[in-house]
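Read-outs: derived from the displayed coordinates by stated rules, not from any lab. Remember, it's a predicted structure, so these values are computed and weren't measured experimentally. Cβ atoms are built from the backbone, for glycine too; each structure is taken alone.
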Structure 1
Amino acid sequence: MSMKPFARRGRAGAAFAALTTVALALTGCSAAPVASNSDGAPSGEIRVLSNWSGSEGEAFAAVVAGFKAANPDVVVKIDTVPFDQTQTTLTQQFAAGNGPDAAIALPGIVRQLSAQGLLMDLDGLWDEWVGAGEYNDSLRAIAQGAEGKAEAIYFKGNVNGLVWYGTSKAADAGLTVPPESWSDFETMLDSVAKTGVAPFSVGAQDVWLPTQWVDPVLLNVAGADAFGELQRGEISWNDERIVEGFTVLSGLVDDYWPSDALDTGFSDETCGWATGENMFGFNGAFVNGIVPSCDSALAPGDDYGFFTLPSYANEGTPAQAVSGDLFIGSKDTKNPVATRAFLKYLGSVEGQSIWAKRGGYIAPNMKVPSDVYPTVNDQRAADLWPKDEAGVAGYDLDDWIGGEIQAIYRDALVDLIRSGDVDAFIATMTEADTRSGDQ
């Protein structure tokens, strides 16, 4: 999933009262032309919709400043909206014929706007990137619109499914980290559970957090093919591979989650394992930058680290669970040259390296080198990102689905956590999601 407020996307302080317009001063002129020549260098003005604030807003501003340095004749005006109002704002503005030139978006809204014929065709950019080895077909598929064309760029990534732990606490408990097999993983969790404390700290009160468990478990148990088919509505939720995946997930919840998980928030989850109350946390790479808020003395790599889930069936490394933010361009922009140049910059090694150097960010561009990241944990997480043509990524199921089905999915997942009734969960989702026609 993309991150929700103060969490997966690190939207600290994202809920402001009103739409904020920040005009980044990108020329020395008091007035800039609205559009650039269709066949000339980028110039004029573009409006960009974003939902980042705080340190993330500052990081994005630094990327925009990098674009400005390369394109000094372009004025970029940033409209910042609260995270939870992004989809509504985009829908309303496009419906009114006043869509932004470029905007942050998740796959669900990308497909919705694409189906209405509102988005810029970016296949040409992706052809260049894939041909140059900067992205692969698995990543390109995440940016596809309703008809299979690439109509978004992948700007901000995250790798999910990381088991976080304190190095000293694990060593004191005599744990072998990382476990080499799923059996070793369960044996390790059982040994921790015998102490009377739940192995995992879990903040499932924040509804997005349980969904972070689903993707890596499904990719591991059901496999990347079944995961992708479920995303695209090619199979139903009652497919036996999907059922097995949620059965394994429910077992992990029942055996290794604390009883108060649904009453605990994300911040308390992170500090729960970081300060040693629980042994493990399970979340994305962005957690690396949040741990110091629990204890500023904790150093990434030395005091805390992570490992990935071992293979469930001992059949090689599972596909990597990922999430993150896409950007779209308006098909009807009055400034297509500058808009396309801006999107191209966001997808480039140069543009993404600016944020990567700050941490709390994984560059989707496969050519961004690991040594630009500021800590060993950031570097290790970045190394999990698909790095070649064969790399497979499974994008956040929750954010991919979007809309009404997403809301039902979240409610059903909470019910599954409470009841452990996998059959009821599968029945609810099979009835709600009819895309496959296999009900």
Structure 2
Amino acid sequence: MSIRHIGIPYHSVNTHCTMKVLVFYSKILSITRIISVLGYLIGEDMTKRSPLAPKKLPKMPSISGVNIASGICGLRYTNRRDVMLAVFDMGTTVAGTFTKSQTSAAPVDWCKKSLKSGFARALVVNSGNANAFTGRHGDLAVKKTATVVAELIKCHPNEVFVSSTGVIGELLPVERLLSFLPRLAKKLKPTGLANSARAIMTTDTFPKGSVAKAKIGSQEVTICGISKGSGMIAPDMATMLSFIFTDAKVERRVLQTCLKSAVDKSFNAITVDGDTSTSDTVLLFATGASKNRSCQSATDPKLGEFRKALEAVALDLAHQIIKDGEGASKFISVTVTGANSKTAAKVIALSIANSPLVKTAMAGEDANWGRIVMAIGKAGEKANRDKIRIMIGGIKVAENGFAVSGYDENAVKTHLKGSHLEISVDVGIGNGATTVWTCDLTHDYIHINADYRS
């Protein structure tokens, strides 16, 4: 962080008392920049860490067949990691899922085409600039990036996957990135996933990582993933990037099936604000270094433990994204049962999870279950009004079209004062059921997004 970058000349800090400087510049600077100034002056990071954040990032082991590096390129931020590079051994297979946005970013389009081969040699990710809605410039920026990396590691450009996250509609300073990549390549080593998790952050308040081990047959394999995401989060998918690495040997078509199933149960079941990003990407790289016996089908029983571990990593990362939802103070699970189908259950659950009225009630610790009734009704899926049951924190508040007589609202309010909330709904139609996850909606969400480009 530099005072010049924030917009305050150095002499202001040297010749005026701190408070006078802040009072003067508060007339022209955003809240975000004032916080940054305070951080600079006291030598600490003033970013408000989510109250739902885990105590620390788990120990991120090296994955055999993966070398990684991250560093400060200065594409948007100052004195902050903003680029990561991963290089994979030959034969690494890759699977991916991407945003369904009709305005997808140039890196997404590139990765979709590259995915057709099913093999990968490198991954480049930058934060601070999404390289989205940037026309031909954006396409050329991705191609140049892939070409430079391909020349560095001696592979085809189509084996280089590229991803970007940050502000939409601003041209990526690609020449700065291209000149930085050779220097970054010299720092490649087996360890470094933790710093890479930090390099892909934008408005995130903490780095996100998850690790699991499993066996394929008798061979133990490791799965390690990192993610970023905080706002513009909604299926399909969220404004999130997630990169998962494993030393397992998995055929590319089987890997794709495994990933899609894991994503549907995790990243496609979360929402912060209902907004789908231009850049959503989940990529899974399998180096094959563990030398396990390859499975030809995703339904092979030998893959059962691997698939469960992959789903656990994906769900853990997805939950961390919700816990880092912009301004979030509550982690909320919404379970819908009794729907016409699983798809219908998900539509209803997301209607509840995305409702600003429900989310603000949760933020205010207000047991206003009438807003949940509203969200069920507007979803457009079948629901039997006179059989609907609503529970908050396991306490039944409405049933058979009425409020439950004499239910203890104080007990509900006590539950709402906690940081992990549960809403359960049965709509009385069929057997369809699902669970989605969201967070509350607070004043901080407005502050973060009003000042995002500042």
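Starting from the value 25: which structure in 1, 2 was relative contact order in percent (Cα under 8 Å, 6 or more apart) calculated from?
1
Match the computed value 0.05 of FRET efficiency 1/(1 + (r/R0)^6) of positions 204 and 404 (r between Cβ atoms, R0 = 25 Å, to 0.05) to one of the structures 1, 2, and report its label.
Among 1, 2, the structure yielding 0.05 for FRET efficiency 1/(1 + (r/R0)^6) of positions 204 and 404 (r between Cβ atoms, R0 = 25 Å, to 0.05) is 2.
From which structure (1, 2) was volume of the Cα convex hull per residue in Å³, for residues 92-291 alone calculated, if the value obtained is 163?
Answer for the origin of the read-out: 1.
A value of -12000 was derived for helix-only ellipticity at 222 nm (-39500 (n - 2.57) for each DSSP H run of 4 or more, over all residues; to 500); which structure in 1, 2 was it taken from?
1
Taking FRET efficiency 1/(1 + (r/R0)^6) of positions 108 and 212 (r between Cβ atoms, R0 = 25 Å, to 0.05) for each of 1, 2, which is largest?
Structure 1 gives the largest value of FRET efficiency 1/(1 + (r/R0)^6) of positions 108 and 212 (r between Cβ atoms, R0 = 25 Å, to 0.05) among 1, 2.
Quick check on the output: 0.15 is FRET efficiency 1/(1 + (r/R0)^6) of positions 180 and 332 (r between Cβ atoms, R0 = 41 Å, to 0.05), derived from one of 1, 2. Which one produced it?
Computed on structure 1.
Of structures 1, 2, which gives 18.8, 56 when Rg and Dmax of the Cα atoms in Å, for residues 284-371 alone is computed from the coordinates?
2
Of the structures labelled 1, 2, one was used to calculate Cα Rg over 2.2 N^0.38 Å, giving 0.97. Name it.
That value comes from structure 1.
I have 19.2, 64 for Rg and Dmax of the Cα atoms in Å, for residues 172-395 alone, calculated from one of the structures 1, 2. Which structure is it?
Corresponding structure: 1.
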